[in-house]
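The data blocks that follow each hold one structure.
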Structure P
Amino acid sequence: TLRWCLNLGIREVTVYAFSIENFKRSKEEVDGLMDLARQKFSRLLEEQENLKKHGVCIRVLGDLPLLPVDIQELIAQAVLATRNYNKCFLNVCFAYTSRHEISNAVREMAWGVEQGLLEPSDVSESLLDKCLYTNNSPDPDLLIRTSGEVRLSDFLLWQTSHSCLVFQSVLWPEYSFWNLCEAILRFQMNYSALQ
């Protein structure tokens, strides 16, 4: 999917891999999801040549200390290995919820005021934006929700306030180039309204 996006001139993609809410699932399900994460991050590390060829910078956004240490290490390896690439960016939201992200940003600003680094009048939407995990990224133009769900599931709530939202019934493993084209077409049809 990232290669399709790159071929279409889409340089940044953010995916929701694991919600903090997922920790509330059964131990077996969480363990299974963590094993899947180990496999996927290990595979990313094996794809170093491909990542370099396409200039893919991997960033993982979320409260990473909530994850098992071995997964944190795999994530660190993937992020460090690709940190100097800049043709395209793959943001993986892992141990993430938007509310948690916004709460952390507010806490960070409050700490700055408490420490005397900021004046209360410095607190603004712009500063909050800079305190989010996505501070190095533009707000998304398009948010695609697969699986037939018609909710955002606490994903990029702040960042998608002006995005085109596309809900598709296809499950992610079956997602095709044509599904992506449909979503982009919907974005294009709504472009003037979004501006």
Structure Q
Amino acid sequence: MASSAAPDLILASTSRYRAELLRRLRVPFATRAPEVDEARQSGESPLGLAQRLAAEKAGAVARTAPGAWVIGSDQVCMLGDEALGKPGSHEAALAQLRQLTGREAVFHTAVCVISPDGKTQIRNCPTEVKFRTLRDDDIERYLNLDAPYDCAGSAKSESLGPALLTRMRSDDPTALIGLPLIDLCDMLRQSGFDVLARARP
């Protein structure tokens, strides 16, 4: 469904998870990689980090795509005041899940929509998650099966990740996967892009 020819809708992301979610809406879109430094700034909160990166990703692509609606999104796992991003490796994922075992965390999933007239909307959809007490062999088995190295907090809620949890609370079940579709549809509609009117069979 994704197209690169004069798209009306662009996802400013290379995440396969976000692209898979956006395909659920049955609207044509293109994907473009935003060139954004994802490092956390000094004193920046996990929520602030997620919102800033969502806006910067959308802005970076919008500047090269006049006339399009551009979507940017970012997710940060907040454990206390600590921000946990994508682990990138088995060792880093093991360390993250050891930190998360038996604890509550909040996954902040921010989304930004920039419309063709330059109007910018930013929202955050938090998901509260409680991890069960995990043994190292639980963690190792999970990592070997799911390889969640490109997921903030080292857990895939759409795959085997629920086996690590005792509770999950959110206003949008798609937020934890990486793109809150309820908020996104509302934001697009407010900016003149009606998903239902543009959806294809």
Structure R
Amino acid sequence: MPKIALLNQTGQNVGEIELLDSIFNIEPNQQVVYDVVKAQRAAMRQGTHKTKTRTEVRGGGRKPWKQKGTGRARSGSTRSPIWVGGGTVFGPTPRDYSLKVNRKVRRLALKSVLSSKAQGNQIQVLDKLSLEAVKTKGMIEVLENLKLQGKTIIVLSQMDENVMLSSRNIPGITVTTVDQASVYELMKFKNMVVTADAVKKYEEVLG
């Protein structure tokens, strides 16, 4: 089992924590990660796009001119797709973009991302993370103590309102929970800060 330093909020080393090989030390499967991220991004699409066909555009009920004798091409409606203001032939219609991904594939993708973070020294484990009050300054001090640079995601075992509200105004910082952190979300951030309780929950869910 790989061991990683256990830090406190002040950035001091207070011990070590062992990470399960089956979760934090597997060979990352890039194809599985790609498939899951693609599915998660597709699920974000609303799919409410819509254009009108010639039957839905208002007007165009009367024949513009008689069929013969004018010298012009025959036409039956001013809402034909070849007319300005007419309908659209193969325009987008409302649809569901979601893709089906098997549960085992989703779990493997999450393990792959966690292992990639651990192997790249992009994970820091805290014994706990708590703030007495909602203060952005307090959260900034914690991040400075951990000497983090770049976009960072903080994963808790359960949502802490003080931590969440104190970090929402800090650019590049996101606070989430084990249950809510998706593969796509974890991939977007360079650094990952996770509490010891969150590590145990990952081991319970994925172990």
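Laboratory data are not the source of any read-out in this text; all were calculated from the coordinates shown. Everything numeric here is computed off the predicted structure, so don't read it as measured data.
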To test your reading of the models, identify which of P, Q, R gives -0.52 for log10 I(q)/I(0) by the Debye sum over Cα atoms at q = 0.14 Å⁻¹, for residues 71-166 alone when calculated.
Q
Out of P, Q, R, choose the structure whose coordinates give Rg and Dmax of the Cα atoms in Å equal to 27.2, 95 when calculated.
R
